[in-house]
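Participant: Just below sit the structures, each encoded as structure tokens.
Values quoted throughout were computed directly from the atomic coordinates according to the rules given, and no laboratory measurement underlies them. Remember, predicted model here, so these are calculated numbers, not experimental data. Cβ atoms are built from the backbone, for glycine too; each structure is taken alone.
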Structure P
């Protein structure tokens, strides 16, 4: 039986920004914002990330993980595939869809090596029988459920990795330092918790996004004359 301390450490390992799944290659639209000068300061970056938490990340990723937990509880591969497909379909920009798919595949491959005791039959069935894409949100939830991480911790942890990814991208795009970046992450932790509490009782069927500006900027990214990131 897995000890509670070991379970916590395995969870923390999944939140590490150095996890080799390719996240460092993506800015998730932020590069387009900095390219035209829309985001130039830490204050503007903070507002951008807060808007993403409110309009997109909580309402798609948060509810999707809740749906994954429901599918895992019921051992329903069709339901698992359904929520995975809905996340994929609601990522309007092509680069964002592809990045989520690629990182999810890499995380699944890594998980098979890290957790040889884990049961991957349900996700395999979701892919082979029901055409799931294996997006990063789905795979993260799938792993955390089997690590027996509570739903609230699973969602807020996943959203923390998203915030961390934005801030790490900003370190390469904006004139901000490591200490300033960590202070920004610290300030955003309350936003993660409060945004999730606001919708945690919603049905996963209601997942949606209204981050239209971010989607437009993310679509513009692929036509930038020079790029540091793949998205």
Structure Q
């Protein structure tokens, strides 16, 4: 049965891989990015032809509301939401500009809260749904130079569990995937050869490998409020 899936950050990396899996399952996908051209290009490459591309800055409530209004008008109520939109401004805390701190907090944490709130309102009308937020292993273990970024990812864990409790009685499930080192644009420029020495599986992950875990949580009917690490065993070595 075709359902409606909304993927924020769906034009690249993990979000694009999730969009591809949902489309391959026969679902209608709304690919959402701050860059409309990138969203349109990603949506055009999806299997099937009933997909849409939207431009939205998740840190702005009015843009999130507008996006969901358009999705509801075009597709109806949402079944799946994946929050893969995120930014990093890595720097030691004492050297980080206030505006960069606010930008990371608003995009990674507040933005997810805003999209979840809008999605839950839609899911209540269809009496069920599933949300997967994308966290990070640094949200669990921390990392020097990533105080703000890791705070947003740790915050997503508390938010995910709390929201899962709030909406479970309405048959809405909320989970989080915590990737480790995954070969995406965000990891570009890092010393992969040095970093993989700390990964028990001995390599970076691929976006589609994380997407498989996301799809599992979207479809698993008796799993909610959980954090699923997809890190090649990185946490074992941290």
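Participant: Quick check: 15.9 is what I get for mean count of other Cβ atoms within 10 Å over residues 107-114, calculated from one of P, Q. Which structure matches?
Facilitator: Value 15.9 for mean count of other Cβ atoms within 10 Å over residues 107-114 corresponds to P out of P, Q.
Participant: 39 is what came out when relative contact order in percent (Cα under 8 Å, 6 or more apart) was calculated for one structure; which of P, Q is it?
Facilitator: Structure of origin is P.
Participant: Suppose you compute mean count of other Cβ atoms within 10 Å over residues 11-18 for every structure in P, Q: which one lands on 12.8?
Facilitator: The read-out comes from structure P.
Participant: Output the label of whichever structure in P, Q has the greatest value of distance in nm of label points 7 Å out along Cα→Cβ at positions 91 and 139.
Facilitator: Q
Participant: Now, a different point. Using the calculated result 20.4 for mean count of other Cβ atoms within 10 Å over residues 115-122, pick out the matching structure from P, Q.
Facilitator: Checking each candidate, the match is Q.
Participant: Can you spot which of P, Q the value 1.00 was calculated from, given it is FRET efficiency 1/(1 + (r/R0)^6) of positions 99 and 219 (r between Cβ atoms, R0 = 41 Å, to 0.05)?
Facilitator: Here the read-out was taken from P.
Participant: Same structure, new question: Tell me which structure, out of P, Q, gives -13500 once helix-only ellipticity at 222 nm (-39500 (n - 2.57) for each DSSP H run of 4 or more, over all residues; to 500) is calculated.
Facilitator: Matching structure: Q.
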